[in-house]
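Before anything else, here is the set of structures, which you'll find just below.
What follows is calculated from the coordinates using simple rules that are stated; it is not laboratory data. For clarity, every value in this text was computed on a predicted model and none was experimentally measured. Cβ atoms are built from the backbone, for glycine too; each structure is taken alone.
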Structure 1
Amino acid sequence: MKAAATSELFRQLPSVDDVLRVPEVSSFVAAFGHESVADAARDVVARLRQEIASGLLDHIALGLALSGLAGAVEKQLRRALAYSLQPVINATGVILHTNLGRAPLANSAIEHIREAARNYSNLEFDVAAGERGKRDVHVDRLFRRLLSEEENVSTIVVNNNAAAVLLALNTLADGAEVIVSRGELVEIGGSFRIPDVMAKSGAILREVGTTNRTRIADYENAITERTRLLLRVHRSNFEITGFTDQPSTAELVTLARSRNIPLMEDLGSGALLDLRSIGISGEAGVLDSLRAGVDLVTYSGDKLLGGPQAGLLSGRSQLIARMRSNSLFRALRVDKLIYAALEATLLAYVRRDHDAIPALRMMRFTKEEIGKRGQALAAQIKRPKWQVEIIDGESLLGGGAAPSSVLPTSLLALTCEGMSADQLATRLRASQPPIISRVEEGRVLLDLRTVFPEQDVAIASALIRIAG
């Protein structure tokens, strides 16, 4: 477009004040406020100016855009004032999907959060004594019941597992050495690295063994008068196979006790339920580690436990008391809403009502149950444009739990005439609520294991609309 023509188009753009004087636009002020409407008008005019500069608008196109100015301002207003954090439908089959918020909460947890949020509470108040109390008593009593096989065990809560590891290392080994196998110096999502957290804690890393082989003698030979902790780290998102060696937990416990050095295990995910009951083996639970003699276990609240984001430290009461008195504990502590959600989740475990916890319920679904839902959904969306097939597939636990374990499932494999798989996945994400799927081998795959049954109708409606 020539410079003269472009300048002419710029001159046709209204000022923000001109836009605000448009009757339809001025009517938005009552609902949204003058400042918000002015910001939206400013954004709309700026976008038109950018489109002219980029050569995207000619005289006719600009005229059309200006005739729809009020609608553009309203759309911008609603976009700007809408929540950014919104629900999505997880049809990926990854139960603890980190990018999608990990474990959804139980209904009882949501209700307990609502009660705690809208009222004052006894968060740090002993009602019977009429004096100040401690906030961690609300969940420590439940952890004691769930971990009652081990005496003298306490639990405290911080804001995530990285914080739990940081607090433990700072409390037990600030300025001293912590021995870790080279094969366990992991990095997980978000560039969280064990060596970096250790450096922030003030502890000194002492690596032993090699990436694939570490023996108990490597730990033993590395112990000096500066050693304060032996640390085992769960390989949360990978496995080492082949020519490998790793000391057993029993060997590490024996060594730690013979040298009077605490043994800490960062489980990462951490389960309170025996996962063998749902066909997953090789994933140690919290009680397994404590029963084996580990002095301190750190794990997450929003992974295999199925609760809110939190970092949990369970272990010998003397060690937990030291961490509770560390000033860092106050900086990392959680609020009343996390305690409410965690207390309700733990009560479901105490009552053995595991199906009340969505993540655990999803793990228990059988391939046949998921397949029946898939067939019903396929029947609802039957249209000439659709090619739908029910195929065998695998669901993942996710969240760094049991990286090599999968759950058999049934998948809806979809193709739509005139649309690529990537285009279809994009259209699904543009639905309300957004539907998050997988794309493999030119098809969109939907795994209903991670879709709440009441959401099936939303998926059917979106697919019908897309094919419409």
Structure 2
Amino acid sequence: MILKRVGIAVLLTVLSFPLAAQPDSQSVIAAIKAEGLRSTEAAVIFHTLTDVIGPRLTGSPAHVEAARWAAERLKVWGLDNPRLEPFQFGPGWSLEKLTVEMTAPRYMPLIGYAEAWSPATSGVLTGTPVYIGDSTAADIDRLGPRLQGAIVLMHRPQTEFLRNDRPEPSDGTGPVRTGNPPLPGPSSTTPTFNMLTRLRTFGAGVALSPGAMEHGTVRVQGFRGATRDAVPTVVLAAEHYNMLVRMVQAGASPQLRIEVGTRFYENDLNSYNVLAEIPGTDPMLRDEVVFVGAHLDSWHTGTGATDNADGATAVMEAMRILAAVQARPRRTIRVALWGGEEQGLLGASAYVNRHLRDAASRNKISVYLNDDPGIGPSYGFYMQNNEPAKRIFDAWLAPLRDIGARRNVIEGIGATDHVPFDQVGIPAFTAIKDFRNYDVRTRHTNADLADAVAIADLRQAAVFMAAMAFQAAMRDEPIPRQRR
């Protein structure tokens, strides 16, 4: 009788174990592939973020709209506790109007964008621009009243450009260089900060600078600490800016018409992270967390398609897939869509500072998996010099090679949301993506639009993230930590 009861107890224990914990758990990965690769949801997520909501500058109404929409989708898919978690940011900003055109000696619309957090111009500005790229501080001071309300060309013509994408390391054919390629800055006799200080003193109307990209591509960011009385700033396509300087130097007196309309938002000085989870099922492991994340915010000139609506789509779709196939991970799988990444990893840092202050809480995070820099499918991970973790991840790529997984690289990468986790000793890794036309064309530019992204790549990246997160959530032991 005792043996019979023991046998029944063992049988019940086996039957109560989640499907994903069984020896045939590869069937769950097969289900993930089948669900993800036929899905139409990835396209809906991506085009909603890019074409419908558009650029998602942190602090702007569009970013808040995207965060609320994402949380609602996660709720519809059945994830637990979808929520917006605030963190202190500061005033928001949006661009409401921009006119940049040459009216004489012929009409020509110019390609340019106001920098984020630039004040508005005082109405429509017209006139011949004043060139000060070769002027000393004393020269600028002597211009004095002539700068009142003026359109100012601050820098010399741009002659250095970003012309090469960083190499993509997973094919093993080139060097592994993981940092952002240096962007050539504008050149001038007087440093930019000193020029802007003097231009504000003399009441200049707007300051124009050249970009360092080519073929009408304009890379524009911004400074959220700009004061309301700062000089409005606009970055022009290098070819157009250079043309204007040449015309002024030749005495051609081009006539410009410029208007910048902007709005600041100060009623809510917070920004928001989006969080939700699939609870773990193992009584011993369910309090541990496998994090997957990407940043939801973008800069404001394009629609943030490759930086980073594709990454946000991948992690959202990964969670939807896991819910759809009824995966029952042993550990909790939590998704995060961060705000403020473009202003310095602010959302991820706020989460770490709020929730992971002590060793006990940090030890509850088994691993953080991020999707950000680059474009296209996911090939593996940058392993942050964590050799024991790399051996584990290498094995996890095996069932994903048929969808394009290649290899993990031991090198690390910076400047994205895994960094705050890595800095406190949590194993944290970012997916390897393509860089073709990323650095030289789309990153932080007016060309960062939905056409740059293939929906098939989004599906692949989502399946890749779902499968890697699932394997991490099923492992008996957490991912090895680096000794520091």
Structure 3
Amino acid sequence: MTQPIARRLFLGSAAASLLPAAPAAGRRYLLLDDRNVERTENTVLRVSRAEKESRNPLFKEDKPWEVRYDNLYANVRKDASSGIYQCWYSPFIVDEAVSGTSVAERAKIRYRPRNREMGLCYAESRDGLSWTKPELGLVEFEGSKKNNLVVRGPHGTGVCFDGHETDPARRYKMFFVERGMSGAFSPDGKRWSEAVKFPEIDAVGDTHNNAIWVPALKKYVGVTRLWDRPAKQRLVGRTESTDFVHWTKAVEVLRADPGSLDRQTYAMPIFEYEGVYLGLVTMFHVPSDTSQTELAWSPDTVHWQRIDPGSAVVPLGPAGSVDAGCAYGAAPVFEKDEIRIYYGGSNGPHTGWREGFLCLARLRPGRFAGFEPRVAGTAATVVTRPVTVTSADLRINAEARGGQIRVGVIEGGGAAALSQAVPIQADVLDGVCRWKKGGLRPLLGKEVQFVFDIQGARVFSFRFA
């Protein structure tokens, strides 16, 4: 029996002011992007929890110039030509409180930082799991250049590889704070220019500063920290530039929810994924002095919204683990069969004695967040905005083992016959939507809406193959 779903039955959801551009061929329509969703009923958008690597930690504070990792502020990329994983990270190379206090003494006194200096180190790996810290011979530390330091002094450094850049000497870019917001350039990520000051940004910048090229804007977008001093609030600030030299004044784009002021936005590496911008926002819980990595999204890098606040993509580990106190996520590395989220973990609280580590957690492709029933055991529905059918082959990314998802099609404002589709009852990353009768071929080139009827399952995205 056909089960029609009338459009007027669904509860309206807040619509973004900007409609998405038509996706590139084969690109996923992520349902976390509310420009792709017209209406929902009895749903909740849940963040996925990344699976932590069993071999964590991948590396630790084991060099004389790695006195304290603190938040690590890792920047990891995989070189497309060599396949080598590269990691830039920011330890305190000088911290007299740490170097002058034995482990036994630390149990008796409170950690108070004293005479600190941060540096930027470089590590690399063939598989992203076993890392080496090469002796680069570039920067002197305690009379020797046998270390993996690439620069001394910068705080909260973001490093990016800029494929848009035409000048080979500026292919790698650094965004940091050192007596004000600054940047630097490099041909290889190891040998860096002198710092260039960016005073017009006018930000404190005591966070993981980071920047990316945004093709739609034809600008670089930088993320840093601002402060609301009267409210004692850390804020996410945004600045932009056409040349990575002249920047706009940073403005606030994200802060703690008014009803949860004890969870502050500490850091937010940003990146583009499937036509949207995502941020791995580290939320600092002031009462417990701990931090975990959550998720935010934006259609344009200007308007940001947290997804499933309070739920972590990279949560804290259990007591005694290497990430029991803090987990600071880095912008992901996207592999064909997984999303790698490297992060700085520490086994103690943010302002206390702690040891730091590079760690790894994984997500399956396309699964940052998805819709599921708000109430377990009930059905939920998602109706997409109109999309143009570009292929008769519809693919679904969903977790439906033990439940099911039925897909219906609305054409011309009518109703959707859910019984025409074969229910999806498996865990599928790119599952083919099969039809008992009909199908999408007669609708090629036309605008339709899809209806997802969800029972005991979660749906993340769809695409045309």
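For mean count of other Cβ atoms within 10 Å over residues 158-165, the highest value in the series 1, 2, 3 is held by structure 1.
I have -9000 for helix-only ellipticity at 222 nm (-39500 (n - 2.57) for each DSSP H run of 4 or more, over all residues; to 500), calculated from one of the structures 1, 2, 3. Which structure is it? Numbers along the way, then the final one.
Values: 1: -12500; 2: -9000; 3: 0.
Working through the options, I get structure 2.
Given a computed value of 2.5 for distance in nm of label points 7 Å out along Cα→Cβ at positions 254 and 302, which structure among 1, 2, 3 does it belong to? Going through each structure in turn, the value belongs to 2.
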